[in-house]
Structure I
Amino acid sequence: MARMIDWKLDGDVGLLRMAHGKANVLDVEFCRTLGDALETAEASAARAVVLCAQGSIFSGGVDLNRLVQGGPDYIKVFLPVLDTLLARAFTFEKPLIGAINGHAIAGGALLALCCDRLVLARGNARIGVPELKVGVPIPALGIEILRTMLVEPHLSSAIYHGKLWQGEECLTAGLVHELVEPEHLEARCLELARELGAAPTASFALTKGILRLPALDALDRHGARVREENLRVWSAPQTLHAVESYIAKTLKKA
């Protein structure tokens, strides 16, 4: 299997670079690999981690072709793996800085929004969660991630309208914290990682855990029921037909 992740230490900061094809699409294998890499990074000597990507796309989200081809059997395996990855990123105990070098779409946007600070490279990159336009519901954890980051009217614009924000719009909507020139992206993220990583790890972890406690409490109360319903809807023939139609109308014209 081709390499999917690059990991290295830059002093006391870890750089975790996604390297899964052109768009770092989320499939079973990549979600497992990235989740394992985050677990390794959390246990490493790094005091903070920068999550970045090769090429010009941060992540194009779920591999829709694989979803349609694999059908319900694949979805039954994939959804729990995706959920585990997002939970791993959302509860990462050390500072996690997102270096957004390009498009972060759907599941790719949810992954980015798990980070504590997000820095976006100026350019044509778009960020958003067009799941309903694709035809699938946003997983429960995804909703809580969005609720943690966004306020109205941006939250409903993101979820119901699948709005894709670009550049300064991302900053205004609260999707990212900073904009920088592309050539300064990694350096600025390393700087932020060192700033946040200066706090004692246990102190940072407890503070972050409390900050995200409402989302985690909601999942504890309702997660099992919602995940079961989510699996049923994702696997339904009409859902897969909608995804197939979206691929035909949108992705194959790109």
Structure II
Amino acid sequence: MSFHTARAERPREAILLVAGTGSRLRPLTDDRPKCLLQVGEQALLRRLLEQLEEVGIERVVLATGYLQDRLLDEVGSWELSMEIDAVFNDTFDSENNAVSLGSAMTGLNGERFLLCDGDILLRNADALERLLDFPEDNVLTMMRFEAMGQEEMKMVLASEDGRIERLGKGLSLDVAHGESLGIQKIGPSAFRALADRLACLDEEERRRLYYEDVFSELIEEGVHFYACELPPEGWTEIDTVEDLEMARQMVLGW
């Protein structure tokens, strides 16, 4: 039985998290952020921005940090019709991505947005379209895998409509339904609670928490988050040199 009701309004803004140092990709990231590495014939970030533009995103806030000037110079040279702004996180090298998200949310005009990790490679915009069409707010994309690593951000679903019951890296592999992909849709029912929680992170939490950990707290407090399941092909995340080579091989096959 599904509990979906009226279709949620589509967001027109997006936050892209591109602050990290990409340390596991060095020396390739010595002179550029990870999101500027070439995959196929274009930078990873440019591909994602063009896909966001394709699905109707009109404004992007980049949560920047490492080599921000190099990043913004490169982005400024691209022909894109969307508005692009940046919010700099000056603690990008010592604190976790929940801090970058909190900073970037202050730059939004509304209370509805897409949130994307900056190291995601998508074959095309279909995954974004599917997420935008999902008839609820507060939606995380999910893939089901027969085997998941201990470090994956896992989720447990509570009901047939895809509502998420639990979320976290520490969940048992035996109970997890799939893993989060780092592409989310956030709406007004979670926006204020999320912004307030991120604004009051203490020193230890700023170092430790991923933004998904804050989502997990909100879920425990009764805020509904949902999973939008995607097929396992047509997507990858780039963290290491091996990941980058695999991504480049994937693009050649597309």
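Every number here is computed from the coordinates shown, using simple stated rules; none is lab data. Here the structure is a predicted model, which means the values were calculated and not measured. Cβ atoms are built from the backbone, for glycine too; each structure is taken alone.
Set I, II, criterion FRET efficiency 1/(1 + (r/R0)^6) of positions 67 and 203 (r between Cβ atoms, R0 = 25 Å, to 0.05): the highest-scoring structure is II.
Identify which of structures I, II gives the largest calculated value of mean count of other Cβ atoms within 10 Å over residues 11-18.
II
Taking Rg/Rh (Cα atoms, Kirkwood Rh), for residues 107-226 alone as the criterion, the largest value within structures I, II is that of I. Quick check on the output: -9000 is helix-only ellipticity at 222 nm (-39500 (n - 2.57) for each DSSP H run of 4 or more, over all residues; to 500), derived from one of I, II. Which one produced it? Corresponding structure: II. Can you spot which of I, II the value 22, 54, 24, 0 was calculated from, given it is P(r) over Cα pairs in 10 Å bins from 0, in percent, for residues 115-170 alone? Attributed to the structure labelled I. Given that relative contact order in percent (Cα under 8 Å, 6 or more apart), derived from a single structure, equals 25, which label among I, II identifies that structure? Considering all the candidates, the number was obtained from II. Here Cα extents along the principal axes in Å, for residues 51-186 alone was calculated and came to 43, 30, 28; which of the structures I, II was it taken from? Clearly, the read-out refers to I. Among candidates I, II, the computation of mean count of other Cβ atoms within 10 Å over residues 75-82 that gave 18.0 used structure I.
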